[in-house]
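A short reminder: the numbers here are calculations on the coordinates, not readings from a lab. Values in this document were obtained by computation on a predicted structure and should not be read as measured data. Cβ atoms are built from the backbone, for glycine too; each structure is taken alone.
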Structure 1
Amino acid sequence: MAPRVGEYWLREKLGSGAFSEVRAAEHVLSGEQMAVKIINRSRIEPGSRAHKFVKSEIEILRALNHPNIVHIHRVIRSTKNLYIIMDKLTGGDLFDKVISFPSSRLDENTARSYSKQLADALLFLHKHGVYHRDVKPENVLLDQFGGLKLADLGMCATAFPDKLALPKVEPLLHDRVGTSSYIAPEVLRGQPYLGSLADVWSFGIVIFVMVKGRFPFSSKNYDAIYRRILARTPVDIGAEFSAELRDLVRAMLLPDPNQRITMTEVVEHPWLSSETNKGTNNLPRSGT
């Protein structure tokens, strides 16, 4: 018999992280399919950085409700583990999607569909004073119908520790967090930075990866990657793409955050918002 936690049967393993694993879960009575993140409580001692990240993620994902952000439905605590019951998506993550396509890259219309949803999710977070700070394809989960949900808010920062609201003035952040190939240059330099603009940079890298199948700052080691990110070299994805997409990626990946496009401007950009593009926002995934 499968192990049971609360009113859920635990099923197959879906993935794992630094101090957790994710398994499928099925409601004992209704049969509803969910995912459960299982965290060994000995790995997140009170006062530790890991404990802070997990606590923040739980509070934010329980409080916010958006169709493109994973929602936490329940948290179950045992002596040994923390069980976080959340939405289950069956399409894998965006990184797996990209490498499953020919030449390991998406066509522009499919990339636009995913980008529109991800932009909406990030703008929603920013309007509630939440900054993700680890936007990457592995943290974007897909369903079988072309939909996505942004996940893993463990590294996020909030404008207000005790509430979720739009700040009159966005606070400067100081801690260096994120994933090497997606981290903004101002974060790398150790400067005080705006989380919203750091998210725009990371999102720009995600779009680049979707349509090019590679990183704009690829190299064999982290030091070389960081040097390329800090080199202030303009990014051009190439003439094979639409002028609108080329303009958007260039604006998102401006090295100077004071010149970089904002998330509101990303959402309103012609590549995502024009009338000719509205029919591509709900494309079915290939192979379904």
Structure 2
Amino acid sequence: MGEYKEAHDYYNKCLAVRKEMLGPKHPDTATSYNNIGKVMQAMGEYKEARDYYNKGLAVRKETLGPKHPDTATTLNDIGSVLQGMGEYKEAHDYYKRCLAVREEMLGPKHPDTATTYNNIGSVLQDMGEYKKARGYYYKCLAVKEEMLGPKHPDTATSYNNIGLVLHYMGGYKEALNYFNKCLAVREEMLGPKHPDTATTYNNIGGVLQDMGEYKEALDYYHKCLAMKEEMLGPKHPDTATSYNNIGSVLQDMGEYKEALDNYNKCLAVREEILGPSHPVTVRTIQSIDQVSKKYLGK
């Protein structure tokens, strides 16, 4: 988390210089707005990130035009932060606007276009449209394997996301195969202490949990949590997800008190960072209610 704060300070200094030397409506100033938005998003500060992205978008549309690749990048970033805020339909709209520009200006086989296929798949997945999501993920993977190769971190992301949607569709063994392909690339290319590697541990834990392999799932969830607490801090949305998932597998194991402890840790972070009405916050409250009844009934 300290690296993000350091980056935030650097980007703010850069923004101040650019506004003074170039003016508030220069493309390089827009880049600073976008960079601050990215680091705020990485820190879980979604509303602030959205505000900076919108500033960047306004400048880029005016100075570069609505069909410039940099404008498309900002449309994509706004979609990403809206997705993080649970505003799935609006996020989908921004991703589609980004895709229209990228397919026209960069072509369907450009890595940035592939990223947009991936992001549309991701938000469709969040909306429960699993078959449509899978179709976009496969389009993304085909481009990435051809253009970047099978051992690129972006290709690993596609393996991961196909694994996720297959998991949601009930294809557990096939999902596990994709997650393991992803993990092999991420451990080799990014290292064992990278947030993306941690996410893969989490996802392997999830599919093992649904296969009934609770102890093994718990081990993967704890590996993920240790890395997220170290890299992101205890008050990050991704760390909250780890608390939630540990609570979930402990619930399946009948360890209701420990499950409640982890769900409550998760809830504290989600209420503070995401707000009480965010879909995942609501689901956490429902999980606590469900486990509380079982625990009190023991």
*Taking -27500 as the value of helix-only ellipticity at 222 nm (-39500 (n - 2.57) for each DSSP H run of 4 or more, over all residues; to 500) derived from one of the structures shown (1, 2), identify that structure.*
2
*One of 1, 2 was used to compute distance in nm of label points 7 Å out along Cα→Cβ at positions 88 and 264, and the answer was 4.1. Which one was it?*
1
_distance in nm of label points 7 Å out along Cα→Cβ at positions 72 and 136 from the coordinates reads 2.2; which among 1, 2_ = 1
*Who wins on distance in nm of label points 7 Å out along Cα→Cβ at positions 40 and 64 among 1, 2, i.e. which is largest?*
1
*Taking 20.2 as the value of mean count of other Cβ atoms within 10 Å over residues 96-103 derived from one of the structures shown (1, 2), identify that structure.*
2
*When relative contact order in percent (Cα under 8 Å, 6 or more apart) is calculated for each of the structures 1, 2, which structure yields the highest value?*
1
